[in-house]
Structure P
Amino acid sequence: MKSAHGFADPRRGAQLMVGRAVAAREAGLDSLFLGDHHNVAYGYYQNVPTLGRLLAEWPRTAGALFLLPLWHPVLLAEQVATLAAIAHDRFVLQCALGAGEDQFASMGVEVDERVIRFEAGLEIIRRLLGGETVEADGTYRMGLTTISPIPAEPVEVWIGGHARRAVERAARLGDGWIVGPDLPFEKARRLLDNYRESCAAQGREVGAVVLRRDVHVGSDRQHAEAVVGPIIASGYRGFDPAVLVYGGVAEVTQNLARFEEAGFTEVLIRHIGGPENEVLASFERLGAIRSDLA
């Protein structure tokens, strides 16, 4: 779900997110996830408190992305364990390296330390979530530490990234791999082959293969273009328009089926935007697509 909303009254953004969670639930969609970003000049709703509120509306799989190098592993493990206890179903920890000098500087972290912090932090987080007592004297220094509560079920870890090393890291350390929304489909499909090869080389089973895409479903192609065409023409997120999925129900269904045929097991959807009534109507149409593809 989109976490950035630039209203003058910040309560409006929070209310909008609750409304979208309800729309996604009523549409029968499978999962609810929030992102992670810091030190931004626009309204970005932080994932832990926001997800805690949205879980009151959400009965199925849930989770959040965390930029691991920017979090202390004990704090993150405690936050995830608490969210997992609130969630009604399985909880997925999405994680990535993160980027941007401003974002890292605001947290007092050097960008060139992000890989070692990611791997060291993830090991600690996994052990804590598994109920272990952990002590560390390396990248992170910490005395004997445990957390409580412990998640009722194992927390899955999906790792995002496009570089070959990132794909290998997902195969080596994760339970799944996430492809970002700006990556062209053909390149994503080639990297999927790399991910499978890396899993085989590590002696691990292929996990969840997750494709993120920005989407809008209109009543037909013309309607969808009327809603999101101006947004795309203004340079939406700097994306190549070819990576965006929009159109009528039949066209979007065809695109999502193509992703499944290529081997992607999950498609994470963020709405491109437009008037809120149009976004909510798009959620409803996505529910019909979800039923057709089931």
Structure Q
Amino acid sequence: MAWRFEPGEGLRKAFRRVSAEEIEKVRAGLSGPEDSREKAIHEARQAFKRLRALVRLAKPPLGSDFAAENKRWRDAGRLLSGSRDITVLLQSFDKLVGEGGAGYPARVATRLRSRIAGKDANGASHDIEAKLHEVLSLLGEAEEAVAELDWPNSKSALLHGFHRGQKRLRNDWETACNGVKPDALHSWRKRVKDQAAQLRLFRRIVPAEFRDRIAAEKETAELLGDEHDLWLLSEKLGGATLPPDLSDFRDKLLKTIEEQRAALRKKAFRKGEDFSSERAGKFAKAIGEGWEKASKRKPRKHRDSGGAI
């Protein structure tokens, strides 16, 4: 099934079902053919972020289990981050050079690209295979754990999670507004992605206007993601010791990167201001009202005891 809860479905059952389905999709992808490996790794990392968003939404009821579950999915994502991070850096580099056209000599660009790529393909391939094996083992342990967790089973517990999430989002947005430090922007982006994933779970339940909010959150996260990728590329380029011809080319790229980052930040702040500045109480109240309307719908046959949504 898709990443969503259904009206009339037991709340705790829905949390368990969705988490189990995410785990199974990741397992299937990572166990698939090698020629689809890069796509599977990207999708797995996205799934781990969604699972962390799910766990954060359920933090109060999870109690002492929250830290372990949050760490589980954070560590799983980090295991797969190496190869994906290099891929993103190279994609950002290729886009910059492509947009630069004749101003960026192909021979020099190719040499600098090789510096970014770093270690040889055979070493990287061997390393990722070992990490894939580790992730697949982790998934087996996680599958048993998520079935036993004390997931939210009441409206009040769920609204507590949404209230807490919006409060964190607003705080991180305010911090980002007070300075354009990469860490602050990245923290804001993570909170935006969390809430977008959480609201998508309830897209058949929350008021229709929240669909526009989800779209705005997705676009804001993408803008901030592009900005972050360019920052990572600038860090990689800026820290490299290069011969004069590559150094001159690098300096041109760094200037272009800074210009593009500034433009992306401006768009992200404009797009994300309305939903990021909203008070947590108002946000949770709107979710609650959507819940009440959804509760009046005819329950589906798979409804379990208590906590129906």
Structure R
Amino acid sequence: MLGLRGRLMAGLSCLALLLPAWSAHAAEIDRYLPEDTEVISTLNVKQLLASPVIKKFALPGIKDFLTNDQVKPHLEELGFDPLKDLDRITTAGPGGNENDRGLVIIHGQFDLAKFKAKADKEAKVNGDVLKIHKIADGKGGEILLYEVSYPDLPVTMFVALASEKTLLASPGKDYVVDALKRKEKPVLKSKDFQSLLEKMDPRQSFSVAALGNALAKADLPDKVKDALKDMEIGGGITITEDIALELVGNAKNVQAARELAQNINDGLNQGLGVLSLLATQQKELAPVVEIAKTIKSSARDKTVTLKAAIPAEVLEKWTRKD
């Protein structure tokens, strides 16, 4: 079944089809978020592409992919340059394993006329893959909804351009239609989760937030489900010259937070011991050991924090070819 990561990949694949065939800087709640959102992830594409790490280690490969003969003509036809026009990608939903729930929100800059022309062309040539529906918007107008049944996608996806700055995609038709018709910031069914989102730092390269009860809906071991219950989890990864990870979770009480942090650190120490032993025989694992040493969990009141870092010098060692 399609989980959170699967929905994100499905949304990105859908976009690909249209191409070829706690912080002072609190986050703004996206107006397109589904009201049943309990799990969310956001990829800050603009921030990532501007970071020294991505520029040095990933950007050349990304450029090679975007300029190959199978991709470049379609990007030109759309008037879309992902390196300039793509802002951020958000995946949101209620969690669990139901494959028709959730929404992918892609913010950027889209040429509506060119995207429509491309979709019209693909629908004529590949009608079994791309179908176009016209949905009444309730104001005398119509909404163009694209139904995508691509062989490589595990589910049918519904796609729509909400504006020149937003593309929406979901395996659930109603999720897209409801988002298109929404005019104001949503009021989420979970007030706890809405409060959590408003504390998130929008400057992070990749961020996640979830209610533990939502994560516990997935196929997980019972011990993991019990640990997740009644927790709120938020945080992410920030990539600049180095890489920093910070995740924060609120446990049900002070004692539970202390126990969870201790269990995490115990597991980390055991893993570090194994890695250190292996590194004496496999020198290439030395950078991994350095990274593992930075991973620490702590508890304060009901809050559990997990932090890790990959310094620039460790990245250099890890990627050095000699």
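When distance in nm of label points 7 Å out along Cα→Cβ at positions 181 and 197 is computed for each of P, Q, R, the one that comes out at 1.9 is R.
When Rg and Dmax of the Cα atoms in Å, for residues 53-212 alone is computed across structures P, Q, R, the figure 20.7, 62 traces back to Q. Of the structures labelled P, Q, R, one was used to calculate helix-only ellipticity at 222 nm (-39500 (n - 2.57) for each DSSP H run of 4 or more, over all residues; to 500), giving -11500. Name it. Working through the options, I get structure R.
No value in this document is a laboratory result; all are computed from the given coordinates. All figures in this text were calculated on a predicted structure; none of them were measured in a lab. Cβ atoms are built from the backbone, for glycine too; each structure is taken alone.
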